[in-house]
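Take a look at these structures.
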Structure I
Amino acid sequence: MNGKYKKDIKPGLEVDIIMKEDQRSGLLTRGFVQDILTNSSFHPHGIKVRLETGEVGRVTFIPEQNKL
């Protein structure tokens, strides 16, 4: 599942994000959502979130284990 729709993302959810400085390399960071920063219900590049570690980026992927 991708992270383009705000309705799919909740605090505590494990996600993969891409941070601004990693966009060229494509390096993904996995963590748990602390805050949702995007106001709109959809964003074509992914909903922007803050992870519990403080890292900020756009959700690119929601791992399958979250769909229990």
Structure II
Amino acid sequence: MDGKIRSNIVKGSKVSIVLKKDQKSGLRTEGIVKDLLTSVPKHHRGIKVRLEDGQIGRVQEILEQD
């Protein structure tokens, strides 16, 4: 599912994100969404979220909905 649309992402979803430090390489990190940090309904680079482990990045793919 597309991580560029805020309404697709809910707290507790398992997602694949790109951290700021990994933007050039495109390395992805998986985790569970704790908070949604982007307030606009759509973002061309992905909605910014905080994972339960505290890491922050932009959602590239939604792996599982809670």
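Taken together, the values in this text are just the output of simple stated rules run on the coordinates, not laboratory data. Note that the coordinates shown come from a computational prediction; the quantities given were computed from them, not determined experimentally.
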For which of the structures I, II does the calculation of mean projected area of the Cα convex hull in nm² return 4.2?
I
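Work out which structure the value 45 belongs to, where relative contact order in percent (Cα under 8 Å, 6 or more apart) was derived from one of I, II. Kindly include the intermediate steps, with their values, before the conclusion.
Details: I: 42; II: 45.
Attributed to the structure labelled II.
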